[in-house]
Structure 1
Amino acid sequence: MELRLDSELPLKYFSLQLEYAKRAAQTSKISLEQALMEFTSFWRRIHDLRLLEINKMEWSFDPTTPQWRELCDRINNNELADIVAYDLYLRNDNSTEAGKQYFGCFRYDFISQVDDDCRVIKIHFKNRDNSSEGPLSKERQSARLKDLKRMFEFITENHPEAKVVIGGSWLYNLKSYQRLFPKAFTSNMKTEEIPFPRTSGIWGQFLNSDGEVNEEIKCYFLYKVDNANSPEELLECFEFKILFAKTAIENFYSHLAII
């Protein structure tokens with residue numbers, strides 16, 4: 001589950017990825033530095049993503065940035081990679097949530113152009129539910145649908161030109177998440193291409209609703225990692241992949257009973 005909005009990522013989140021990178025370095029016969037770039041989300045986590053977006057560098061994975069060079073230099077100076085990455089993550093204030101408007105657990109981005117589709121709504125989810133039940137539990141399903149309805153009512157007023165809704169997350173593997181959306185949205189989802197461990201979202205499946213690493217899931221994952229003998233087998237260690245959903249916005253309006 002995604003962590004709460006006001007939570008920082010824990011050190012164990014970085015330590016888990018370091019263990020994965022170490023095995024990747026062994027199986028791929030590459031340096032740890034290269035493995036950290038290709039098999040973890042460290043590069044994205046240690047940069048201020050707001051500045052990367054402004055400078056159109058969000059997905060560049062540029063190994064020459066000051067932050068990445070500092071990470072590598074400190075590792076070469078015998079500092080532990082997970083602790084260095086965690087330090088840089090905290091220092092660079094990675095959060096992209098400032099100024100974002102939420103509707104309960106959901107928010108959206110309005111994108112004027114995505115490939116051939118113009119005027120796109122991209123939806124995002126964070127656990128902002130303070131109840132004792134899980135945010136995607138049956139008990140909270142009606143609350144999540146109300147969140148979505150409020151958001152799409154806002155969209156109809158502020159972005160009436162929107163034509164398409166998209167989303168991408170490991171959460172789309174869960175029936176409890178899929179049931180919130182029109183069937184047309186989740187009926188023909190695509191899987192994120194390799195190298196998906198570079199992205200931030202794939203690692204969210206190891207966090208519980210309080211933003212801490214789930215020890216049981218972590219241990220089973222690392223057991224599979226320890227027994228992987230190739231990069232391909234390493235990639236198969238993830239129970240859930242990132243799935244991408246897409247449909248016409250009219251399907252959401254019908255699903256949520258909006259004019």
Structure 2
Amino acid sequence: MSPSWFNKMITLKTTEQIERMRHAGRIVRLVLNRLGDMVAPGITTAALDAEAERLAKAHNAECLFKGFPGTITPFPNCTCISINEQVVHGIPSNRIIAAGDIVSIDFGVRLDSWCGDAAETFIAAPQQTSDRVLHLVAATRNTLEIAIKMCRPQMKWSDIARTMQDYVEGEGFSIVKDLVGHGIGSEMHEPPSVPNFVSPVTLREDFTLVEGMVIAIEPMVNIGSLLVQGGKDGWTITTQDKQFSAHFEHTIAITATGASVLTDGS
């Protein structure tokens with residue numbers, strides 16, 4: 001989502017609605033765990049997507065991404081699978097995963113009218129990639145965990161976003177600024193816009209966390225430059241310098257005591 005999406009009409013969720021979103025989140029986690037087990041040299045991204053769709057249907061869940069409107073064509077698959085320099089929104093295909101590839105899988109479902117959305121970056125044959133790439137993936141995961149631990153009522157999002165950005169840059173990487181997280185509920189994308197960085201725009205559109213808010217936090221981190229570009233397919237976003245990028249995401253609810261992760265399988 002664009003970071004300029006204006007933060008209006010944030011809808012708080014009831015305890016019952018949050019629990020229904022947790023049910024959707026359990027399916028998301030089931031699928032991501034299964035696909036993570038499948039990521040290995042020799043498998044195609046289309047095979048991963050087919051398994052995601054099979055599991056979603058087996059649990060009577062609707063794939064959120066399939067058919068989502070785009071600038072050229074609706075998104076054709078259930079998963080976004082982005083490899084190496086692809087940041088997000090990669091389209092599954094007959095591409096064969098190679099040893100050392102990093103594979104970011106973003107997946108979401110709607111179950112009984114409520115959504116769950118999460119992403120994780122996996123490594124195919126990690127022993128055949130560089131320490132720098134291993135560091136990238138670990139740092140991106142850590143960035144999400146840092147944000148979740150900071151979430152609590154009355155916390156300004158800008159304070160969390162600044163901490164995320166400072167951590168990423170302190171590790172020698174770049175935080176993507178053209179894409180951000182989002183609110184989520186009965187729709188996949190709801191207000192507010194949830195950036196992973198601070199800027200004059202994000203500070204102007206800052207918000208305070210309150211109990212009942214549900215957001216999808218999703219840092220995207222590049223080894224090299226923060227600059228990204230869109231592909232000819234209208235969906236796939238890559239790093240401009242063609243260096244690797246990683247992506248992690250959880251759907252979380254703000255409770256009286258902090259954050260409750262809805263897509264961790266609990």
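Any read-out appearing in this document is the output of simple, stated calculations on the displayed coordinates, not a laboratory observation. Owing to the predicted nature of the structure, the values given are computational and were not obtained by experimental measurement. Cβ atoms are built from the backbone, for glycine too; each structure is taken alone.
Data table
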{"quantity": "Origin of the derived value 43, 36, 31 (Cα extents along the principal axes in Å, for residues 86-213 alone; candidates 1, 2)", "calculated": "1"}
{"quantity": "Cα Rg over 2.2 N^0.38 Å from the coordinates reads 0.93; which among 1, 2", "calculated": "2"}
{"quantity": "helix-only ellipticity at 222 nm (-39500 (n - 2.57) for each DSSP H run of 4 or more, over all residues; to 500) from the coordinates reads -9500; which among 1, 2", "calculated": "2"}
{"quantity": "Read-out mean count of other Cβ atoms within 10 Å over residues 78-85, computed value 25.1, structure in 1, 2", "calculated": "2"}
{"quantity": "Test item: distance in nm of label points 7 Å out along Cα→Cβ at positions 70 and 102 calculated as 2.3, pick one of 1, 2", "calculated": "2"}
{"quantity": "Distance in nm of label points 7 Å out along Cα→Cβ at positions 190 and 238 - highest-scoring structure of 1, 2", "calculated": "2"}
